[in-house]
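S.K.: Following this line, the structures themselves.
Derivation of every value follows stated rules applied to the coordinates shown; laboratory data play no part. Nothing here was measured: the structure is a model prediction, and the numbers come from that model. Cβ atoms are built from the backbone, for glycine too; each structure is taken alone.
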Structure 1
Amino acid sequence: MHTTLQRPFFAFFALSFLLLPLLLWADQPAQPSRNTLLQHANLLLKQKKFSELYAYLLPYELNYAGNEHYDYLLGLAALESDKANIAVQILQRAIDMDAMFSGARMALARAYYSTGNYERARHHFELLLLQNPPAQAQTVIQQYLMNINLQAKKYTPHFYTFIEGTLGYDTNANASTEQDLFYGFKLDDKNIETASSYASFNAGSYYSHPITAQSRFAASANAGHRANPSASYVDLTYLSIDGQFHHKFEPFSVYGFLRSSATLIDNDFNQQTLELHSGIDFAASSAVNFNLHLSVAEQQFTDELSVQDAMSYAIWLTSTKTTKSNSLVGFSIGMATDDTTQTDSPYSNNKVSARLFYRIPVSNALRANLELASYHTDYDTEPGFFGEVRKDKRNRGSAALTWLNFIGEQWQMTARLSVTDHQSSVSLYEFKRAELGISVRKTFE
């Protein structure tokens, strides 16, 4: 009796087991045709919903992998969703199917660039140039290749020197007040705003040597002189040398450098500085980066100005974003303090700063740089300046246009305009200033 009852039960169980996959399959939504899939995907692409596009296409990879249009859309969605390593694999399939698919090759080159595989990125960007792309695409490709050349210097030994000459005009070469009286006393002419043309010459050298695939050492030296014919008492000469160390461990990189510098004013020693800097970079995505920078410096002035001798400490936080057109926009905030050596010095202060900058590749040969900055400085209340508590605020704006390779390889010309408005609670330290200069630089590699 027991055996007879078991047979229908086991038969029912076996039949259910066999039918279950069919029931589950029947419950699944119908798979869209390739044309329907791609039409909806292109709609998401036009709306720039890349994460949604990636999630929509991914379930059908086993069905449509090998179709260059599907692979291009899925790979591009992966790239724009910060999945560059996955994008490389998918986009490679697309150009394997169609080597002339320039859109897929462009996305693949960008994906290699985002993963730090610069030489493979270079290969694909150079192939794209052979396909005679539109002018706008050529500009973007050339900018990528320029960036790759800069990156290549980090993982191969590299040495260069440069010389630079500048001619310009400064409305306030001595950065002084326009007033000639202060508390009823006539100021010395050297302390009153003086306009002057100027000429400067700068030279420098840089060497970088890789230690490992992730680490490198670098050193540089720079020297220069600026002459102001109408205000020669502020002619400036400077010299600086530094040693640097860089180490990269994705998505971070750390660095540190030690710098020593000295300045002369009107051929007399003015100041020497020993600085220690360190920082960390974090790549939040292929386009967004953050930097934390710390520094400490010992500043020593000539005996007559020893009241300004100080230990300086600073911290900066910077965020940058690279746009689709390869422009770079960034914002920095910083805090600093100068702790003077002499306890009765009025020059101890605290600073808060902010900076906004924008770098634009105008064309293959032209680069524009725009910057706005604001600095707020509060000096110690005791002993003060002339019986007053000093608070300064400096606003500065600058614009520069650089013409690369303007008369030949490694030649560049830069036109630069900067405007400064320095306000102070002590009128003696207020001034306005505008500088216009044109410089020519030649680099030897």
Structure 2
Amino acid sequence: MKSVVSALLIAMAATPLAAAPVFPLKTSADNRLLVDQNDTPFLMIGDAPQAMVGNLSVAQAKFFMDNRAQYGINALWVNLLCDSYTACNADGTTFDGIAPFTTPGDLSTPNPTYFARAEKMLQAAAARDMVVLLDPIETGGWLSVLQSNGPVKARKYGEFLGKRFKDQPNIIWMSGNDFQTWRNSSDNDLVRAVMRGIAAADPNHIQTIELDYYVSASLDDKALRPLLGLDAVYTYRPTYAEELAEYKRASYRPTFLVEANYEFEHNGGTDGGTTQNLRRQEYWTALSGTTGQLYGSAYSWRLQGDWQDNLDTVGILQLSYVKQLFESRAWYNLVPDYLHQVLIKGYGKFSKSDPIPDDTYATAARTADGNLVMAYLPSPRTVTIDMTQLAGTATVHWFDPTNASFGDVGSFPNSGTQRFTPPGNNAAGDGDWVLVIETQ
């Protein structure tokens, strides 16, 4: 992975350092973005080390975080409780035998030693300016425990967590995880009880939830909407479709991509985890009105075996380029061009269900002031841009998402239309490019 590390060092040298966010994060006044306590927009670029509490020591967790910090990662999905469903010990104990509850399966008996270790990991993330999407009791493996405890104990458990962690600034509470039965009111009520307990004891942190695959968003769950400050999209289909649907809701929240295809995995019946497909998911997301996204890999979410030897991958490097490109521009002012008023020809076919490898729809966005237009082309084609949507004479570049290089196209007046064609294959030999148009 020497080439990956070398490319990272070059990218880091070219990227200005952003000011550290002031946690806790909150919803922006217009309900479109995550912002910090100074109302500075927060572009979430995260990883999903779900098994961290169960499988790592605090020192190992810091090692993981230090590696991810090199790539600009500022968010981590961590499950507070972890069993075999999420690659930990079947009985929920940590790798070295610490149980989360002094009476197994009894939510009313939290083990102080277990939660103290989790707190140290949260503190380590805070020291690295990372927000933690902390799942209080993930529903893939622990729903049966909620069912056996009932709503009263579930509520009390939420209150315990809210009180325990309310002063830890870098938290977003994220319930769920493959919550396939949320439409069952009994199961949904159990999760809601935990969330209500957290909210009652912790007014400092917003909440969200991951619902079910293959396609869902937090706001689909009407019963939970009053508790939600953030909308999590979960999809193994073209990411733009569900994200734009959430963007167009009458009553919306800031939206982020919580989970899609992971690097080195084969979800949804296709090889969605190739680096080219990851780029499609990432740039579609960045141009579909979201406040960020999470990446994952077969190694980083499980944190088993040789995970330490598989951190510096092409997928995580490419994700750092996403952050580099957007964070250095007014990403927070981009409005999705779903009506095709900017990219008027060549955008392709919109699909809610095509496999990622087969979908070549081009997403685009424009800032309201007309100073920036960006478009992602998953495959080679000529596109037509309405240049009257720009505020003035504009400079046009092609951005290579595989090595973060720019190719100059030229300057164009803000009149009429212009056709743009990518310059062949990118550095990885694929056909995807990002068109960047900025006023001078």
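S.K.: Where does the value 38, 22, 19 come from, among 1, 2, when semi-axes √(5λ) of the Cα gyration tensor in Å is the thing being computed?
M.R.: Answer by label: 2.
S.K.: Going by relative contact order in percent (Cα under 8 Å, 6 or more apart), which of structures 1, 2 comes out largest?
M.R.: 2
S.K.: Let me ask you something else. Of structures 1, 2, which gives 21.8 when mean count of other Cβ atoms within 10 Å over residues 167-174 is computed from the coordinates?
M.R.: Clearly, the read-out refers to 2.
S.K.: Compute distance in nm of label points 7 Å out along Cα→Cβ at positions 367 and 399 for each of 1, 2 and report the one that scores greatest.
M.R.: Largest value of distance in nm of label points 7 Å out along Cα→Cβ at positions 367 and 399: 1.
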